[in-house]
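Just below sit the structures, each encoded as structure tokens.
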Structure P
Amino acid sequence: MMMLLALAALPAAAQQDFSRVEIKVTKVAGTVYMLQGSGGNIGVSVGDDGIVIVDDEFAPLAPKIKAALAGITSKPIRFILNTHYHGDHTGGNVVFAHDGPIIAQENVRKRLASGTTTLGRAVPPAPKDALPIITFNDRATVHLNGEDIRAVFMPHGHTDGDSVIEFTQSNVVHMGDDFFNGMFPFVDVENGGTVRGMLANDENVLGRVRDDTKIIPGHGALSDKAGLRAFVDMLRGTIGAVDAAMKAGKTLDQMKREKVLGAWEKWATNFVNLDHWTETIYNELKQSVAGLLRSSHPGNSAT
């Protein structure tokens, strides 16, 4: 499954025959389209002023992505926004940087520039041409095509540099990987991601979007407020189930054997299966309990 390679931040060009990938184009609403190939979903705003793309998948797919864009409009690419640093969303930066400036939250540039470790695998620094040249802390807005395209920082969700992109006039939101439609998400805990941060981010968005808002997930089919609400309910429910099991004294192995998250098994994938998701939540809650105990007994020391 390509998501496994992408989320592990491996050199994807060496792992897949990209000649077999086709780019699917979907009209979403207003100025906005969604492109799907291999990796994270791409959001596109198209109008008289040109093109704004959100994420750009992998470098070998850039010619196909450009061909898909040319099938929509003859206007040039003006700006590129990155929702976070993972290679399945930023791999095309090295190509698209020659078309327009790349914009991202400041932690995206830091992680691309320094290199990272994800799922225990070292990822080298990105080429200089692939780095965002405009960064922001909390939010940035691109005013193009009669659209206020707003990038809003969502802290400590999928990573520590996530942005949700709002196409305000078109009533469309690109969630990046804070929303995996219909599947358990990957939470990059090695790079600032947290399950409860993701839940808080998604609840924030859910409270602000309209019932008829179209929502582009980082992975999965085009969705809406009801789809995001189902994802939020899954996050809240699975966190609660693991928390209850921990309070009942169950170990992680017991939780896995007893399938304490069995009610949500339909969300499992080959990459983030039931055991993986159980362990992700358990480890986060266990760290929180340990931190609480340390703060409650600051004078304790080993004897």
Structure Q
Amino acid sequence: MWTYDDSRAALRDALRLSRAMTYKSAVAGNPLGGGKGVIVLPADTRPLTPRTRNDLLLDFAETVDALRGRYITAEDVGTSAKDMTVIASATKHVRGLSRRRGGSGDPSPYTALGVQAAIAAGCERTFGSASLRGRTVCITGLGHVGMRLALGLLRAGAKVVAGDIDKGKRAELEAAGGRWIAPGRGLGLAADVFAPCALGGILTPESVAELQAPVVAGAANNQLADDAVAEDLRRRGVLWAPDFVANAGGIINIAVEFDRGGYDPARARKRVRGIGDTMREIFDHADAAKATPLAAAMALAQRRLDAAA
């Protein structure tokens, strides 16, 4: 659920995101396809009343139900496990319900766990050790995933500097031992890792020229303004962890709901930590082919899609 200038912008976003979801599921080894639904809020929308929000969710549920299981929806940006409960009142084709209702609940902790595993793999490749102790990680965006990532990194001994357009996030970050910065300062800050965790498109030819971190790995979708930026990063000697690999923890967690025997959080955590091994495989293939990690990740995804077909 997001605000768009018009329906064309929403359609473009849905197509980009669905493409990324297809590759994300394939690289993660999930026995699922990839798709994305967008609930469009016009740019001039005032804060939604509970009734209007409920109506929008039910309208979306009718669309999902009409697809008869070809598309299964779940929580993402702008929605919550509570919203999935509303949708579930009109269709059975929904996952990510609360743990109380037998679902996997909030996927954010699993997304953050997977991003941390990707950061560790990037540090291992760049610095020779996967340990995060003493590493400086700069995070932009302290939403559900970004804040959890910050807290996990701090527990692992990393130094975290972070910012968000919501200044209300500052107290929680600083109480945990992180350092607050203005959100626009992250790209040019000297750090070991830059972790974009807000919305996408942050990596452009211009912003890559400003980067001071040799590793980039974060939770944001569509981090590259276009695919050619992957080569700009490689030329600058920056190791980029493809976003659709690094942030797959949420969809891996939800996929565990389909396992025989039902959902198991311990099994979900184990699979999510495997993102680190997948990232190492991608880095190996990229080095061997003298290609970008993006090219290696997409090739891996395509091989798995071809095998499934």
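Just so you know, all these numbers are worked out from the coordinates, no wet-lab data involved. Every value quoted in this text rests on a predicted model; they were computed, and no experiment measured them. Cβ atoms are built from the backbone, for glycine too; each structure is taken alone.
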Taking FRET efficiency 1/(1 + (r/R0)^6) of positions 21 and 181 (r between Cβ atoms, R0 = 35 Å, to 0.05) as the quantity of interest, name the structure among P, Q where it is greatest. P
In terms of mean count of other Cβ atoms within 10 Å over residues 109-116, which of structures P, Q is highest? Q
As an exercise: helix-only ellipticity at 222 nm (-39500 (n - 2.57) for each DSSP H run of 4 or more, over all residues; to 500), calculated from one structure in P, Q, equals -15000. Which structure is it? Q
Working back from 0.35 (FRET efficiency 1/(1 + (r/R0)^6) of positions 29 and 205 (r between Cβ atoms, R0 = 30 Å, to 0.05), computed), options P, Q, answer is structure Q
Tell me which of P, Q gives 13 when you compute relative contact order in percent (Cα under 8 Å, 6 or more apart). P
